[in-house]
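Please find the structures below.
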Structure 1
Amino acid sequence: MTNSLVTRRFEHSDKGVVVLHVKGRLDMSTLEDFKNLFSSEFQTGNYKLVLNMAEVNFIVSTHLGVIMSNYKNAQAQEGDVKFSALTEEVFGIFDLLQLTSILNIFKTDDEALADFE
C-alpha cells in the first residue's frame, strides 16, 4: 500500500488489527488519499483499524464525513476504527462536533489495540 498520508503501517495479526500512522494536513488536497486509506484496507479484509493521528494538525469537515462513513462500514463487517494520539487541535474539533462520544479515542496505540480484545 502506498499512500502519501501513511508514514507507518503495522499489522497485529494476533488481533487482526492494522495500525496506520497518518501525517499531514487533512484538507481538500488530501481527500482522495484519505478515502483510499480506508478502501485499500477494507479491500484486503482489514476492518479493524487504529489511526494514529499524532502528526495530523488540521482536518476539514469533509474528512470527518469520510471517517464516520468508514467507521460505519467497518462496524457492519464486525470491525471498528479507533483513534490514537490525536493532537490537541484535532481532538478539539472531534470534541466540538461531539465525535468523542461516538468514536473510540485513546492516548496510545497500545491502549487502542487493547480495546480490541
Structure 2
Amino acid sequence: MDLRRRVVAAYRNEEGSYTVLAARFAVSRAVVGKLVRQERELGTLEPQVHLRGRKPAISGEKEAQLRRHLAEHPDATLRERIEALGLDCTVKTMWQTIRRLKWRYKKSLRGLLSKTAKMWP
C-alpha cells in the first residue's frame, strides 16, 4: 500500500513521467498509469476486487433444491430435473452441475428384467 501512495504522490509532485516513475519504483509503466487513474477516478488506492467470469446458472438455493431432487429422484433424466426445478438452462449445464457436485447419473434396475432367453451360450 505504501508503494502505491509513493508512486501517486511522486506523479502528483511532477517528479517525472510514467516511464521515469516506473523505472524509479521498479514497476511497469502500466502500473503507474493504473494507480494514477484509480486514485483519480475512485479516490482510493486500495486493491480492487474483480469478480470475473460467468456466474453459475445453478447455485445457492437452486443448488440445494437440486441436491434434494437428486436424493429423492435418482433415476430422473436431466431434462426432468430441469423441468422439476423450473430452471432456465440447457441439458449440458445441468449435466456439468451434477458432475461438479460429484453426483453420478446411473440408472437403477428397479424395473422388471426382460424375460427373453439368451441367444448365445
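Coordinate-derived values only; no laboratory data. Note that the structure is a prediction, hence the values are computed from the model and not measured. Cβ atoms are built from the backbone, for glycine too; each structure is taken alone.
Ranked on Cα Rg over 2.2 N^0.38 Å, which label among 1, 2 comes first with the largest value?
Values: 1: 0.95; 2: 2.12.
If we compare Cα Rg over 2.2 N^0.38 Å over 1, 2, the biggest value is for 2.
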(request) Compute mean count of other Cβ atoms within 10 Å over residues 17-24 for each of 1, 2 and report the one that scores greatest. (result) 1
(message) Given a value of -11500 for helix-only ellipticity at 222 nm (-39500 (n - 2.57) for each DSSP H run of 4 or more, over all residues; to 500), calculated from one of 1, 2, which structure does it belong to?
(response) 1
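Where is distance in nm of label points 7 Å out along Cα→Cβ at positions 73 and 89 largest, in which of 1, 2?
Values: 1: 2.7; 2: 1.5.
Largest value of distance in nm of label points 7 Å out along Cα→Cβ at positions 73 and 89: 1.
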(request) Identify which of structures 1, 2 gives the largest calculated value of relative contact order in percent (Cα under 8 Å, 6 or more apart). (result) 1
(request) For the read-out distance in nm of label points 7 Å out along Cα→Cβ at positions 33 and 49, a value of 1.5 was computed from one structure; give its label from 1, 2. (result) 1
